[in-house]
Structure I
Amino acid sequence: MVKGTHDFAADPRNETILINVNGVMTPRAEAVVSVFDSGFMLGDGVWEGLRVHKGKIAFLDAHLDRLFEGSKAIAMDIGISRDALVERLYETISGNDMVDQEGVHIRLMVTRGIRSTPYQDPRVIISSATIVIIPEYKEALPSTVENGIRLFTVHVRRGDPAVQDQKLNSHSKLNCITACIQATQAGADEGLMLDPQGFVATCNSTHFFIVRKGEVWTSSGDYCLGGITRANVIRICRKNDIPVFEKNFSLTDVYGADEAFVTGTFAGVVPATEVDGRILTEGRGPMVERLQGLYKELIERDVA
């Protein structure tokens, strides 16, 4: 089954992981939340995907900045301090004996908490925020990182901030899910999404870049999540004298590109070899290979 950049090999160790639910380490089969939880009921919450490397969570400060800014934007009290949340994350890693393990991925989810009745008004909340931390042995397949993925431009657009601000990494992902469904049914791995003006915005679960004549282009960022890996790649380019531009560009620019790639916390930098049936590269091109190496170096420096 095609899963795009998030494809991974199943690991039997994940069947016995302990999941942190509101500070309590709970066996996977017993880890549950209430049917009245805001996340389940309304998608009311924010989340982060985190990678563990050499026992440390990579780019943790940037991820927590985004989490706490998002919770503030939706007037949600996480209920514990930033330091306490960091401690809880590392307790979860330690409790699963993952400190010295590689290939660990964490999903940190925070919802507004339990509602007294099925209703959207936050004033019906009767509990503190729900905080769930799921650690898994999960790593991107080498074949994906080397051979890349295929994209299909979907009809589903990224909305403007007055409808639903794309800067929020919220649990409300139906927009991206419908994009993913259309791309999958078209035989592609992920969906390429346009903004309301028809310019290229982002993918349904990753950020999109193209390479043209030695330059790296990505969208203006106005209609996509403030991606941590996206920002890191832009920073890498600037520090290594690679011309990089955040700008509006169209599918015509994409179809004529020399290379394309996507970025995300899970798989890092992944080549996009085909867009709407146009083959751009066979596997990864020279710029993508260079950026993959520079990104790995950045991770090493961050967790050192």
Structure II
Amino acid sequence: MLSIYLFTLLTFIWGLVGTPVAIALAQKFRLLDKPGGRKKHKSIMPRGAGLVLWSGYLIWALFTGNPGVEVPYIATGASLIFIVGYMDDMHPLPPLIRLAFHFMAAMWVIFPLPVPLWQRGLFILWVTGATNAYNLIDGMDGLCLTMTLITSLCALAVGGAPAWLPLSGLVFGVLLWNFPQPRTFLGDGGSTLLGYICSSQLAWSIFPHIFGKNPVYLAVLLLLFGGIPVIDTLVAMTRRILNGKSPFEPDRGHLHHKLQDFGLPKSAALAIMGAAHALILAAGVRLLGLPFFNIF
């Protein structure tokens, strides 16, 4: 366990120290997020945090002693997700192209799971959807990182220390540069990366507990473990379809938009969404039948 805590400290330092370097690189290469339209930030913001998250996770995966059989698969798929997202940050890619790469990365990480074919199919769709859902909710300072941190802490409470502690440290280090006063954004590379890592690690964590379960049980379980990002995205897409619009058309109808439009400060909106996310994840843990606070 000592090595886990050491790596957690190192990933935290990586996030804290590496982020200003990534900010400088983003400014130099004009990887910037400009205000306008749905984007309400007041100044041009460098999108460099994703590079820190990807490099930090990759270094941990390469140099830690025995992270688990799933980590090489997750790290490889996460690299594909980040590269595609980073390319999209520089020059927007067609949505179907991005979705195709997300689907391939989901297939890559789920294929080794020793589960029936129909469960693999559900997991692949879920990982693909969660990868995009974390990106779609990344419209408020600190939100995507906070959702990831809460997911990690909930996983820790049911015994997920080897995989989740270093991720928690890395995310917290970057979060200090993104909230409450943002100095960088995640970009599509960073937000999709977090969605992919969270959903992939959760899939590998829960699969031993779902043998013999029916499709409805697994679908509800995955919905709960998707938490606020997945549920909010499904609600937004359903609303757009009912209004005769494309489900992929962006708008200001997400929950964090509504809370802010209602007059709540960012900190209050973040606290409400974080608490709701934690409660939904706790419901998923309860449905799965795992005990809390089994860290060691």
Structure III
Amino acid sequence: MDLNDKVIITCAVTGAIHTPSMSPHLPVTPEEIAAAAVGAAEAGAAIVHLHARDPETGKPDQTPEAFARFLPRIKQATNAVINLTTGGAPYMTVQERVKPAQQFKPEVASLNMGSMNFGLFPMLNRFKEFKHDWERDALEASRDLVFRNSFADIEFVLRKLGDAGTRFEFECYDISHLYNLSHFLERGLVKPPLFVQSVFGILGGIGPHPEDVQHMKRTADRLFGKQYKWSVLGAGRNQLAIAAQAAAMGGNVRVGLEDSLWSGPGRLAQSNAEQVRMVRQIIEGLGRSIATPDEARQILELKGADRVAF
């Protein structure tokens, strides 16, 4: 089968959006994060996208030491491509956010392609009780939060990681972010194939309507032509609907508890692997097949797991 018809499943196992009180299944400790990543890979994820957390409070932790507690375990247990966040949490500086990827030189790192409002406070309508003080405070503070990703910030990350051969998952939360990426492509600071992750359903970014998905795809096609690979993630209850639409349109997909805690209406996902299995069933039901980690490496022209620093 043509590699271009293979679907790359990325699984983002914990992230920085959801808090421990929202689900008992959200990975928090290094052991839980490693087990979640391995389980997702075994279920069919070619790429695992990783954040770290304080094991006591579950608060996002962007120190290299936090990532060092689980990266070797995951690499030893699976062949999956490891993707490290440079997004961290929206309130962190870019200098803080880039440190783990700068130290560990992964095959892939995420890179947010524009500044935006990042509203998480609507989750306070659903979740009322919290174990840790920081959880409610972080959600409430997002009413007045700008997730900064200026042109200087983006260039800073590109230059810090480019020499190590790390490629990027370009996270685009709106149409303008595609144009920002096009700017860096024109300047020669990024090179194809671009791995474009379109994000739908975050308050402050583009919405989750099917027409929004089509608009993102049409714009990316016009800007990048055959120079990119398209993937999508839908936040919250939009996760599988948007994945299904994108898979039917020839795209790749991302799932995981970073993006959604749910496996159905009012039903918490028991694991990241559960979401991977669900989206895999959709993909295979459409007559497409999933990419293995090594096929994903070929499609995205990655440097290989033997050239990382962990």
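If helix-only ellipticity at 222 nm (-39500 (n - 2.57) for each DSSP H run of 4 or more, over all residues; to 500) computes to -8500, which of I, II, III did it come from?
Values: I: -8500; II: -24000; III: -11500.
Considering all the candidates, the number was obtained from I.
In terms of mean count of other Cβ atoms within 10 Å over residues 188-195, which of structures I, II, III is highest? Intermediate values should be presented prior to the final figure.
Working: I: 24.5; II: 30.2; III: 16.2.
Of structures I, II, III, the maximum of mean count of other Cβ atoms within 10 Å over residues 188-195 occurs in II.
For distance in nm of label points 7 Å out along Cα→Cβ at positions 100 and 252, find whichever of I, II, III sits highest and give me its label.
Values: I: 5.9; II: 3.5; III: 1.9.
Largest calculated value belongs to I.
Rule-based calculations on the coordinates, nothing more; no lab input. Bear in mind that the values here come from a model prediction, so they are computed numbers and not experimental data. Cβ atoms are built from the backbone, for glycine too; each structure is taken alone.
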